[in-house]
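Take a look at the structures listed below.
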Structure 1
Amino acid sequence: MDAIEIHGGRPLAGEVDVSGSKNAALPLLAATLLAEGRHHLGNVPLLADIATMGRLFDHMRIDLDRDEVDPRRVTIRVPSSPRAEAPYELVKTMRASVLVLGPLTARLGHARVSLPGGCAIGARPIDQHLKGLAVLGAEIRLEHGYVESSAPRGLKGGRVVFDVPTVTGTENLLMAAALAHGTTVLENCAREPEVVELARVLAGMGARIEGAGDAVVTVHGVESLAPMKVDVFPDRIEAGTLLVAAAITGGNVVLHRCRLEDLDAVAAKLREAGTRIEPIGDGVHVQGPRVPAPVDFRTAPYPGFPTDMQAQLMALCTVADGSSVVQETVFENRFMHVSELDRMGADIKVEGHTAVVKGVPSLSGAPVMATDLRASASLVIAGLKAQGTTLVQRVYHLDRGYERLENKLSQLGAEVRRIRA
């Protein structure tokens, strides 16, 4: 099993490109199901989750081919009648597989998709997806661990009010409503940039969508959509992770292909910690402080501070000059990295959904174990700052959402390598 070995203490310096967004690429891949024909996507990141979606497409009799010269360019050939099933063996490894439910039901009139179950960072039910599809006229049955959705006469427009903002729920219903008969109004929608990008691409395929990025989105259904041709935009979470890595090491880094406007909440907290962040060309220039100042933050749906950046910023807080208070409001089990950071000498006390992080003068390298995708990134960040050697194990979590992060850090001067452990 792969592990990441880090010899800490080196400030990051240099320039690096941000990869395409995992959380944008996955719904765009799902959206190809809405239109028969040949779709072209560029800047698709080389990630484990993308490979899983490729295996799902293979099961559905959909061809996904990577360009031989540039493997980040893919062509998807969607037939007139793909297999409308997403089996448990694939859905269990990637919850985003549930995004095929809406487009399959809308275009083919039926779908059979495994229930994804829980995950390491807490339960993430799909009840809002099912509730919304039912409002649009789908008959929903839960049998043998699968969702069976049926709308043989097509979906019909309706008013869907999400109980809570849900990114994948909003995306699933956007895709379903695009081919529904009549007008659909979605209320209490997620407002994340990835949702807005999906709506933009759907509009390019011929969908009629108003209000993307607001809490209320209106979709006027159309008869059919055309194949897409689009480049995936940069990954804001990878960019934020690299910003924190530069900050904790006192580094001086330029990130190319970084959309600073998607990182307002993260950039604000890093500046509060003493980090200089300035737009430059197609990206940002970041210079870390000698010693970070403590920061308090609370996770919240976009445009609030992203839960996907909580663990990384907490790593920075472990070496701040003072105490920080971190509140996690999105997922109930997203403090599992705390015990591993404590193994490295951090001083963190957790009570319920709140963690108090008392900054220490230095961290000490140690063997640690990743428990989820973003926790693994936080341990890598801590290892960059720690004295001595850190060995981050179970990095298959990291590979789900970061395209060879160790290579990018090495490019910036870090002493880091992937090993078999």
Structure 2
Amino acid sequence: MFDIKWIRANPEAFDAAISRRKGVSVRSSDLLAIDDKRRDIIVRLNEAQEKRNALSKQIGQAKAQKDEAKAQQLMAEVAGLKEMIPQGEAEERAIELELRNALSVIPNLVFDDVPTGVDENDNVEYFGRNGTAETAAKARAPKPSFSFAPKEHYQIGEAIGQMDFETAAKLSGSRFVVLKGQVARLERALGQFMLDLHTTEHGYTEVQPPLLVRDEALFGTNQLPKFEEDLFFTPHGEGRLALIPTAEVPLTNLVRESILGEEELPLRLTALTPCFRSEAGSAGRDTRGMLRQHQFNKVEMVSITTPETSVDEHERMLGCAEAVLQKLGLHYRVMNLCTGDIGFGAKKTYDLEVWLPGQDTYREISSVSVCGDFQARRMDARYRPAGEKQAPRFVHTLNGSGTAVGRCLIAVMENYQQEDGSVAIPEVLQPYMGGLTSIGGK
């Protein structure tokens, strides 16, 4: 969400920055034309109110002078203004709503170091702020090698009878799965491992948030109005609630309409929750297996920071997500998303893409984004600078998957598969699996 005052003061900068965004045709002149109408209405209302106040004084003076004719004339003018002012106020509310709606569908302005591009093919591999391909490779597990043709996760899961898509389709339709037995336990183990890692080693506070949220919360984290078709809604009273598409929504909105003290920042929150997405527009994509589901579990990380520290926090959060894959011994790469692939509310995004040998390709397993004050403005989330007598400032927000549990299950099954159909358990997960070193197999 943008401040129209900033756009008015920096029209060329806004136009130059927004032109980097794919498919966005709005320009500062379009928005300022709406704001000009709003400002004109406000001027007319102020003038009318001032005139009404002046006439009211003159009425009192005329009555004091017993000039009834003049008093009646003045009262008629005031009556006309009384009718005109509510009409003007209604016009003002309508034009303010028009401006708000126009601003609410404009994506965030990206940082200068975000690569320009059209789609995911233009993303650029990232090796760390001061890193190289060689240093990045040392921190990551190598690609696994197999003496047999590796299978995809659903082939492994179905072969051991613990990943059931057919029954899930009978229950709920496509893009659902029933996990059973040791595979279900492995999925649970992954989520608990991630949550423990982020809370004990990375300084995040665990939260159990609501899974149903109001429209205002979805607007705050920019799912509404642009991505309404991706959400599942349920009637609630005279309104509605939505199932969360990500725990980013409730976690970030914990600070909505509040003023924090600077000493409370950074605020780091994490949650393991189910997530629900309609996957609108993904027909025909990833129809086999668990890659693109309507319901999935995810560990989310959210940070609330000052403007001065948000860029460093972005790098830190990336490291927290990488640690999950490093401890699991999974090969991955980090991509700096280009302007044609970056999300609506992000100023910059890193995607972690894990290697899936069954597909012989990399697939996204985490996105880590810095949003600046874009979401804070939509939520009215601010903080009061320490030791300074100045107005509160908007916080900066960040979010990232730490990571998608279902996709991590896919990665573990494919990377740790054995020729006999079993799956070896990564060492860090064995305590969560009751000491099991493998599952499945003959």
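Read-outs: derived from the displayed coordinates by stated rules, not from any lab. No experiment lies behind these values; they were computed from the predicted model shown. Cβ atoms are built from the backbone, for glycine too; each structure is taken alone.
Hey, FRET efficiency 1/(1 + (r/R0)^6) of positions 25 and 385 (r between Cβ atoms, R0 = 30 Å, to 0.05) derived from one of 1, 2 reads 0.20; which structure?
Values: 1: 0.50; 2: 0.20.
Label of the originating structure: 2.
Taking distance in nm of label points 7 Å out along Cα→Cβ at positions 1 and 369 as the quantity of interest, name the structure among 1, 2 where it is greatest.
2
Upon calculation of helix-only ellipticity at 222 nm (-39500 (n - 2.57) for each DSSP H run of 4 or more, over all residues; to 500) from the atomic coordinates, which of the structures 1, 2 produces -8500?
Corresponding structure: 1.
For the read-out percent of Cα pairs over 27 Å apart, a value of 61 was computed from one structure; give its label from 1, 2.
The read-out comes from structure 2.
From which structure (1, 2) was Rg/Rh (Cα atoms, Kirkwood Rh), for residues 17-104 alone calculated, if the value obtained is 0.93?
Source structure for this number: 1.
Given structures 1, 2, which gives the highest value for mean count of other Cβ atoms within 10 Å over residues 225-232?
Comparing 1, 2, the top value of mean count of other Cβ atoms within 10 Å over residues 225-232 belongs to 1.
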